[in-house]
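Below are structures written as structure tokens.
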Structure I
Amino acid sequence: MTTPQRPLRVVQWGSGNVGRHALRAVLARTDLELVGCYVTNPAKAGRDVGELLDRPAVGVRCTDRISDVLEADADCVLHMPLPSKQVADDPELDTTHLCALLASGKNVITTVGYVYPKAYGTDVLARLQDACTVGRVSLHGTGVNPGFMADLVPLVLSGLCERVDRVHVREASEFSRYPSPEIILGMMGFGKTPAEYNAHTGRYRRWLSGLFEESVHLVADGLAMPIDRVAVDEEVLLAEVDLQLAAGPVPEGTVAGQRWVWSGMVGDTTVVELEAIYRAHPTVGAHWAGSGWYTRIDGRPPITLELERWLGNGLLGTAMHAVNAVPAVCAAPAGIRTFLDLPVILGRWGGRHRS
């Protein structure tokens with residue numbers, strides 16, 4: 001008689017918009033067991049996780065002590081804080097936390113980047129790899145974009161090609177109904193004058209660029225494209241009239257649109273191009289591409305995938321790709337495990353979830 005495999009023990013790190021989706025998903029799975037939850041808000045410490053989710057108690061209490069997580073008997077940590085490169089006094093805090101978690105013997109899946117840590121340089125790569133070796137565990141970074149559309153989708157589509165010459169991926173989004181002043185008017189810089197934007201959004205721009213440069217390197221290495229460098233281009237549009245967003249006002253003459261292009265170059269030739277268009281309002285940047293997602297592979301045969309709408313809830317999608325990756329990451333050999341190393345991450349039939 002076969003002995004049933006025990007559920008994988010999971011600690012949730014972060015209980016924000018993405019973290020709460022992950023908590024609900026872990027609690028619903030029969031193959032996963034929630035054994036801890038780390039929070040940064042002291043007001044949440046000591047509370048049962050069920051309270052955070054407006055449901056009955058689940059028997060797991062939140063903690064704001066990192067030592068509790070490091071000492072926990074857990075197989076995996078779902079690491080979903082706000083990115084330290086954007087919000088923390090120490091931009092490298094996420095790397096420090098990831099190394100500590102890995103060295104304590106816990107696999108880690110993060111949604112703050114690290115989709116392809118090689119892009120951050122040899123020092124960061126060595127620190128993470130050494131921590132994986134000490135703990136005999138794996139690290140995996142994921143997300144919706146980067147992490148899925150800019151990385152995994154073009155790599156999967158390339159499997160139909162005899163030859164790949166160039167990859168282009170474009171995301172075009174508008175944020176008029178996104179009700180977060182902190183993100184839209186603060187982090188992204190919409191509604192700021194050009195001088196304010198340049199002075200106060202430097203961290204945001206460096207962080208965003210770092211994420212997409214990871215994706216450029218991942219796709220290039222996956223397709224054996226020997227890129228020499230990644231070029232970055234940014235275009236900003238100002239509001240021609242006063243705009244009102246769910247997050248607040250964007251006055252005339254302030255930043256209302258951003259277009260980014262990250263180009264992986266071989267000599268003077270672009271071989272991987274990732275484009276991101278962010279509009280504060282649908283009326284901004286009519287000359288830019290419309291909404292949705294676009295992937296084109298130039299090669300033999302050429303492939304084009306164009307989706308006007310494809311994901312009803314990006315926060316839920318981000319959480320679920322991480323949760324669904326837990327079994328594969330825990331089963332993987334120790335080390336940094338990217339989309340190039342893991343099997344395709346699959347979801348679960350609803351009948352296998354707890355009621």
Structure II
Amino acid sequence: MILVTGGAGYIGNHICIELLNANYEIIVVDNFSNSTPESLTRVKKIADRDFLVYDIDITDKKELEKIFSIHNIDSVIHLAGLKAVGESVELPLMYYHNNIVGTLVLCEVMQKFEVKRMVFSSSATVYGAPRSVPIDEEFPLSVTNPYGRSKLMIEEILNDLYKSDDTWSISILRYFNPIGAHKSGLIGEDPKGIPSNLMPYITQVAIGLREKLFIFGNDYNTHDGTAIRDYIHVVDLAKGHIKALQKIKDKPGITSYNLGTGKGYSVLDLVKSFEKVNNLKIPYVFIDRRPGDIVQCYADPTKANKDLGWSAERNIEEMCRDSWLWQLNNSKKHA
């Protein structure tokens with residue numbers, strides 16, 4: 001039995017589908033702060049499988065202990081957490097409390113019930129402003145915003161936990177920039193309010209829910225002045241979790257892996273790809289850089305390729321096509 005915290009979110013939905021497709025039994029815990037129960041209903045429909053969902057916050061230790069006492073949980077995929085860089089700069093205490101306290105409570109409960117296998121959702125933001133690209137797992141860790149700092153603190157907590165008890169088996173997955181959606185068009189990135197990520201903003205402009213795209217900065221030292229990121233299809237990212245789950249069953253230890261394509265695309269590259277693939281025009285304007293953002297960031301995914309037998313398979317065109325299909329199927333949302 002696999003417990004998925006934050007399973008109702010964008011990435012969580014896709015991971016749940018891949019888990020169910022691989023014949024795992026799952027339980028989802030989510031407080032629905034940036035997601036809806038409807039997304040999990042759609043996951044059940046796609047996978048044609050049922051599973052239990054608990055509406056709780058992982059900072060609620062008593063409720064979490066109830067779940068562990070009722071179910072025979074083998075491993076945890078820990079995704080629950082706040083994740084907007086800009087918001088974290090404005091509301092650092094909220095991010096530290098939610099992300100760090102939630103993880104501490106989860107680890108305490110896991111320890112109490114002798115469940116010592118975890119796949120943790122970290123982020124490429126732990127590399128801060130990298131000295132060069134591509135980035136491998138041995139790069140020095142430093143952060144430029146409270147969101148990234150909360151992820152780095154959790155990584156350090158998990159490392160200390162393993163040092164104190166080497167029977168733990170932990171896989172830390174450093175995500176680059178997930179975009180795209182399930183090919184069914186039934187699930188995808190569905191943020192509440194104004195999107196903080198680029199792709200859902202692009203799709204909402206394309207469908208007419210927003211007038212134009214605001215691009216943060218056009219004076220970066222890149223080929224077109226806009227920031228460069230490693231965009232990875234969310235289904236590829238989800239499949240990486242299945243590989244990591246298999247890995248932590250082998251033997252105890254703690255290891256970090258980059259989940260990215262190894263290719264960098266600028267904001268304008270992504271906009272132009274979206275326009276070309278979907279035969280659309282996206283109006284945009286440049287505004288000031290966003291606090292906490294960096295110039296460029298893309299992965300060296302060699303370690304995950306070698307150790308996990310995982311690699312990203314879907315290209316930027318598929319990411320853009322699947323994102324638009326999702327938006328077309330959900331065009332009434334956020335109007």
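Summary table below
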| item | result |
| --- | --- |
| Structure with the greatest value (metric percent of Cα pairs over 22 Å apart, for residues 81-184 alone, set I, II) | I |
| Source structure (of I, II) for helix-only ellipticity at 222 nm (-39500 (n - 2.57) for each DSSP H run of 4 or more, over all residues; to 500), computed value -11500 | II |
| Structures I, II, by FRET efficiency 1/(1 + (r/R0)^6) of positions 9 and 313 (r between Cβ atoms, R0 = 30 Å, to 0.05): label with the highest value | II |
| Structure (I, II) behind the derived value 17, 39, 27, 14, 4 of P(r) over Cα pairs in 10 Å bins from 0, in percent, for residues 233-304 alone | I |
| Origin of the derived value 19.0, 55 (Rg and Dmax of the Cα atoms in Å; candidates I, II) | II |
| Ranking I, II by distance in nm of label points 7 Å out along Cα→Cβ at positions 249 and 273, the structure that comes out highest | I |
| When FRET efficiency 1/(1 + (r/R0)^6) of positions 161 and 217 (r between Cβ atoms, R0 = 25 Å, to 0.05) is computed for each of I, II, the largest belongs to | I |
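Rule-based calculations on the coordinates, nothing more; no lab input. Note that the structure is a prediction, hence the values are computed from the model and not measured. Cβ atoms are built from the backbone, for glycine too; each structure is taken alone.
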